[in-house]
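Undergrad: Just below sit the structures, each encoded as structure tokens.
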Structure 1
Amino acid sequence: MKKTKNIKQKLQLLLQNWVFVVLFIILVLLLGFISNQYEFSKDITQANRNTLTEGSIGVLKEMDGPINLTVFATKDDVNKGDKFRQGIINFIARYQRSKPDINIKFISPVEEPKLAQDMGIRVDGEVVVEYNKRTEHITPPFAEQELTNLLVRLTRTNEKPIMYLDGHGEKNLLGLKNSDLGEFGKQLENKGFKFSNPDLTVLPSVPEEGSMLVIASPKKDVSDLEAKKIVKYLESGGNLLWLLDDSNFKGLDEIAQYIGLTVLDGKIYDPSSEQYGSTPGLTFALRYGDHPITRNFMLRTLFSNPKALNAKGTYENGWEVTELVDVAAGGWLERGNETNPTFEEDQDQSGPINIAVALKREYGEVGQRVVVVGNSEFLSNAFITSGGNLDLGVNLVNWLSGDDKLINIQPMPLKDVNVTIPETRTSFVIAWTIFHSFQYFIPVGLFIGGIWLWLRRRKR
């Protein structure tokens with residue numbers, strides 16, 4: 001009787017255990033199904049560095065259709081490329097959470113050399129991003145700022161060409177000389193811009209289909225006929241980028257008067273440039289105006305013998321003027337002896353000196369925009385790679401063409417990545433103990449404690 005009862009209890013216990021196992025398996029499957037259907041994540045870092053910024057999320061929401069990323073990476077490192085590839089996968093996953101139809105694949109350029117050559121791959125780890133039959137390349141290391149800006153460029157819908165004035169010794173947007181702007185033009189082409197060179201001596205007016213007109217420091221006077229057509233273009237709401245290298249407007253005085261522009265007499269001297277091995281005629285800009293072009297722009301830009309500018313908005317034309325770039329914070333505008341410059345308070349103007357202005361006014365539905373910079377050298381082939389010159393130039397063109405969203409998205413500061421330890425022996429010992437406790441002592445202690453607890457239970 002007792003033996004039958006024990007068997008019955010064992011069968012009941014066994015049945016209960018199996019029911020528990022089956023219910024546990026069902027619970028795991030249900031949790032797996034729910035986690036596959038619904039997703040929730042929480043970034044607890046101080047700077048939210050594991051999730052996208054609102055700007056990036058907004059860009060992704062505007063992109064219809066899949067984004068395809070092809071990563072050309074070899075497998076010749078100690079981890080056979082797995083560590084690099086997993087890092088790319090984890091980074092792109094932040095974008096995939098907002099846009100699931102982002103596809104990524106890896107190709108070894110060693111195994112597929114012909115494909116890598118056809119795709120123009122130059123660097124190991126280079127990524128080709130394709131969207132709406134348009135492609136761009138990006139090379140690691142890159143952060144959210146770089147990739148998001150690339151995606152925004154791929155969404156560019158403004159197909160209007162950039163028009164540039166030619167025939168008067170201007171710096172050419174396609175030229176190869178050191179003084180030309182060919183490298184800048186090439187970068188603009190890579191970002192989706194096209195160019196047009198209207199002959200204003202033949203055409204009845206400046207074409208309206210252009211996004212802007214660029215006047216890059218003519219050496220010879222522009223004819224009255226051409227100048228009047230440019231004035232009429234401005235009166236009709238046209239956008240203008242005007243680069244000046246001297247106070248002579250070269251036949252464009254009426255345009256300067258129309259936008260209220262004056263070039264201040266004198267030469268800018270910046271003694272601080274000598275610290276970088278340059279002459280005082282070269283000056284650096286570290287301070288920028290509060291404007292969409294330069295807002296949060298923190299790169300140093302270099303200018304060679306720039307001119308000081310001033311512009312006033314007129315009641316008749318309704319211009320709103322913003323000063324963009326200040327140079328020579330520790331220098332001055334020399335109005336006296338330029339051969340042996342010394343600052344004289346009674347006649348010279350102390351720095352910083354403004355060398356660029358942005359003007360805008362209401363005109364039609366889109367509005368009108370003008371930028372004048374008292375220097376063209378900063379975008380020349382000789383200076384375009386200096387500091388943030390290229391970035392500033394691209395921002396100017398993006399704003400003038402109406403692509404405000406393409407102006408650089410600044411990365412968020414990562415406030416929680418550095419720990420400052422006081423330089424004392426006690427602080428070093430405390431930091432060493434805390435770091436190695438989580439790395440070695442606590443895991444080893446838990447392992448030993450688990451074995452001790454297991455052996456103790458076995459002896460019972």
Structure 2
Amino acid sequence: MCPDTLSRPACTDASPVAPLLEVIGADTLVPLVDGRTVPYANLDVAASAPALAVVAERVAQVLPLYASVHRGAGYLSQVSTALYEASRRSVATLVGARADDVTIFTRNTTDSLNLLAGAVPGRVLVLDIEHHANLLPWHRASGGATVVTGAPTITETLDLLRAELARASYALVACTGASNVTGEALPLADVVALAHEAGARVAVDGAQLVPHRRVDVAAAGIDYLAFSGHKTYAPYGAGVLIGRRDWLDAAPAYLAGGGAVRSVSADGVTWAPSPARHEAGSPNVIGAVALAAACDALAELDAAAAHAHEDALRDRLESGLCGIDGVEVLRVWADSTDRVGVVAFAVPGHDPGLVAAYLAAEHGIGVRDGKFCAHPLLARLGHGTGAIRASVGLGSGSEHVDRLVEALAAYLTDGPGASYVVVDGCWVVADDPRPVPDVSGLSGLVATAAVANAAVAGGCAPGA
């Protein structure tokens with residue numbers, strides 16, 4: 001069922017929806033507990049998106065040219081330096097950065113926002129809807145942070161922001177581009193207008209926005225944008241922070257080390273300006289190249305076609321879930337109209353970890369369960385113990401969505417076919433017979449899923 005405040009999503013065309021771009025792993029087969037193998041249905045794209053095929057091809061082309069960047073006289077070092085610096089331009093171009101904006105390569109969105117937190121010269125205002133990456137770092141800002149509890153509608157939430165900005169002075173308003181729980185998006189133009197009118201800048205957590213929507217930093221007036229390669233079809237360990245130079249050049253170096261300095265003596269250090277100031281150590285050249293390749297691919301993609309593809313899959317998923325008695329689709333705001341391909345739902349009376357384990361073991365479907373690193377929001381929505389999230393992307397098709405809806409309906413009708421137990425807080429199949437391919441190159445053995453579960457259960461992070 002859908003929440004009472006929402007109308008049921010309109011029924012969508014039942015015709016198949018094909019993937020829009022080729023991703024690595026799309027044809028991967030996974031074993032089920034009944035002995036069958038099926039193509040993996042990756043509906044956990046919001047956590048980490050698979051690499052685009054063109055990204056993997058680009059990495060393969062660049063690896064023979066890889067060398068340490070900057071200050072190297074060797075030919076490969078010069079080539080790698082050129083590739084690394086060109087990658088900045090590709091990333092900045094995709095998101096419409098201003099000519100004088102700084103593009104800093106980081107590890108991920110969390111890294112980017114922690115870096116920015118050390119540069120903010122005042123207090124930060126943030127909503128409780130945020131992923132922990134855009135919630136926890138701001139307490140490290142020089143003026144600390146104020147967390148505002150959101151309201152049931154976008155209109156009321158904007159009113160709360162307006163009132164708080166009038167009540168106190170803030171240097172920065174930090175907000176998500178799209179919720180990593182429900183996919184809903186605040187109207188960024190309104191947030192920017194409110195903040196700028198009050199003399200504050202705006203930082204956007206673009207982790208769930210950039211992979212799904214075309215962003216224009218300059219046109220929207222966004223002051224800082226952070227996002228991750230691993231969510232943008234480039235899972236090679238790079239992220240990015242893009243934004244205005246003055247705060248970043250005035251801030252202490254994020255890491256102290258080689259590459260971040262102009263000169264060092266026994267008496268002191270002269271730090272380099274950004275971006276070098278915040279990129280100490282040998283950078284992740286391959287990660288930067290991969291992220292740039294993904295940005296180039298997204299820039300070439302027809303934005304309207306991408307939007308339509310995602311809308312069709314998300315509406316198909318929401319319609320299917322809302323048609324199952326005993327399933328509740330979560331929403332933050334009753335009046336939201338802009339949503340990316342992320343849908344959270346709950347099955348009241350059933351542990352979300354058990355449901356996710358069943359979907360994986362008996363249907364080959366990957367979803368996310370828990371609190372999605374958004375504990376305050378889940379608590380406000382009445383699901384403090386967790387929920388389930390399904391997410392789609394450019395490599396998703398309707399077969400995956402339909403399989404999830406059918407599997408969930410079967411679960412509520414017939415229950416799971418296998419026996420499940422809790423190990424270190426995580427649901428796993430009891431005596432799981434599924435083989436796990438050895439990729440370590442160390443043991444030369446093929447373990448069973450039961451052995452793998454025992455090995456990794458401690459890192460399951462229930463409720464994360």
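Undergrad: Out of 1, 2, choose the structure whose coordinates give relative contact order in percent (Cα under 8 Å, 6 or more apart) equal to 13 when calculated.
TA: So the calculation was done on 1.
Undergrad: Separate question: Kindly point out which one of 1, 2 the value 1.2 was derived from, the read-out being distance in nm of label points 7 Å out along Cα→Cβ at positions 255 and 319.
TA: On the way: 1: 1.2; 2: 4.8.
Working through the options, I get structure 1.
Undergrad: Taking FRET efficiency 1/(1 + (r/R0)^6) of positions 103 and 295 (r between Cβ atoms, R0 = 35 Å, to 0.05) as the quantity of interest, name the structure among 1, 2 where it is greatest. Show your work: numbers first, answer last.
TA: Numbers: 1: 0.55; 2: 1.00.
That would be structure 2.
Undergrad: In terms of FRET efficiency 1/(1 + (r/R0)^6) of positions 111 and 207 (r between Cβ atoms, R0 = 25 Å, to 0.05), which of structures 1, 2 is highest? Don't skip to the end; give the middle numbers.
TA: Numbers: 1: 0.00; 2: 1.00.
Answer by largest value of FRET efficiency 1/(1 + (r/R0)^6) of positions 111 and 207 (r between Cβ atoms, R0 = 25 Å, to 0.05): 2.
Undergrad: For mean projected area of the Cα convex hull in nm², the calculated result is 37.7, so let me know which of 1, 2 that is. Don't jump to the answer; show the numbers that get you there.
TA: Numbers: 1: 37.7; 2: 23.8.
Of the options listed, only 1 reproduces it.
Undergrad: Of the structures 1, 2, report the one carrying the highest value of distance in nm of label points 7 Å out along Cα→Cβ at positions 351 and 431. Working shown, then result.
TA: Working: 1: 3.6; 2: 2.0.
Evaluating distance in nm of label points 7 Å out along Cα→Cβ at positions 351 and 431 on every structure, the highest lands on 1.
Where a number appears in this text, it was derived from the coordinates with a stated rule and is not lab data. Source: prediction; values computed, not measured. Cβ atoms are built from the backbone, for glycine too; each structure is taken alone.
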